[in-house]
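Engineer: See the structures that follow.
Coordinate-derived values only; no laboratory data. Everything numeric here is computed off the predicted structure, so don't read it as measured data. Cβ atoms are built from the backbone, for glycine too; each structure is taken alone.
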Structure 1
């Protein structure tokens with residue numbers, strides 16, 4: 001892949017680290033330790049069993065692309081509650097997720113071409129969405 005892909009991917013990874021750090025910091029400010037919160041690893045588990053292209057497409061063009069309504073609602077709720085620190089963290093997150101969806105839109109077609117996947121982009125995204133939906137339903141049944 002061209003150098004620009006690795007630059008974009010490293011920026012995406014850094015953003016995810018920043019999101020986690022901001023979330024952990026904010027929870028501690030609110031008096032909550034991470035060890036007090038149950039952690040689910042099922043999402044990580046199933047995504048590690050699919051090829052990197054499906055994993056990247058699912059993250060950027062399915063999960064992150066669909067996250068904006070809920071995040072915007074949470075942002076408005078934080079503002080209404082006067083919680084400016086949490087609202088600001090969500091603004092960072094929404095800004096970053098916007099860029100991540102742009103990265104997916106930019107790189108998934110090239111990755112598909114290199115992987116020999118010839119279906120239209122929207123069809124491939126739908127395949128990824130369906131796989132993600134199946135795995136999410138399995139997790140709800142097992143919960």
Structure 2
């Protein structure tokens with residue numbers, strides 16, 4: 001059991017027609033939701049691969065509100081709650097093609113992921129096709 005200082009999330013958007021989105025994307029982890037997004041970046045554009053840092057070294061918008069240290073989360077919380085990526089449709093691009101996601105918790109290095117294993121894996125998310133992709137602990 002240790003206090004979480006950082007969560008790294010790597011998101012891969014598919015390289016398919018209309019794969020990108022302007023919608024909101026959230027990480028659910030340790031009983032909380034964290035909004036992913038970097039100011040001034042077209043985050044989830046087609047064929048993009050982005051790293052998001054929550055907590056120490058944060059690069060996300062609203063870093064203070066998306067900080068696993070406020071209130072302090074613990075590594076034991078990771079096993080108590082499901083981990084997921086969630087799309088909240090917004091704007092003109094309501095669907096999103098998620099090609100892969102990797103999440104790493106520091107300290108301890110616990111990892112979660114989904115899709116992107118072996119290539120060709122992807123999942124469409126959207127208002128009429130489902131908005132959540134649950135992650136597996138690696």
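Engineer: Assuming 1.4 is distance in nm of label points 7 Å out along Cα→Cβ at positions 4 and 36 as calculated from a single structure, say which of 1, 2 it is.
Structural biologist: 2
Engineer: So distance in nm of label points 7 Å out along Cα→Cβ at positions 92 and 108, computed for just one structure, reads 2.7; which one of 1, 2 is that?
Structural biologist: Structure 1 accounts for this read-out.
Engineer: For the read-out distance in nm of label points 7 Å out along Cα→Cβ at positions 28 and 68, a value of 3.3 was computed from one structure; give its label from 1, 2.
Structural biologist: Corresponding structure: 1.
Engineer: Figure out for me which of the structures 1, 2 the number 0 belongs to, where helix-only ellipticity at 222 nm (-39500 (n - 2.57) for each DSSP H run of 4 or more, over all residues; to 500) was derived from the coordinates.
Structural biologist: Label of the originating structure: 2.
Engineer: I have 10, 33, 37, 17, 3, 0 for P(r) over Cα pairs in 10 Å bins from 0, in percent, calculated from one of the structures 1, 2. Which structure is it?
Structural biologist: 1
Engineer: Can you tell which of 1, 2 yields 16.6 when mean count of other Cβ atoms within 10 Å over residues 12-19 is derived from it?
Structural biologist: Going label by label, the one that fits is 2.
Engineer: Follow-up question, since we're still on this one. Identify the structure, out of 1, 2, from whose coordinates Rg/Rh (Cα atoms, Kirkwood Rh), for residues 20-83 alone was calculated to give 1.06.
Structural biologist: Of the structures listed, the value fits 1.
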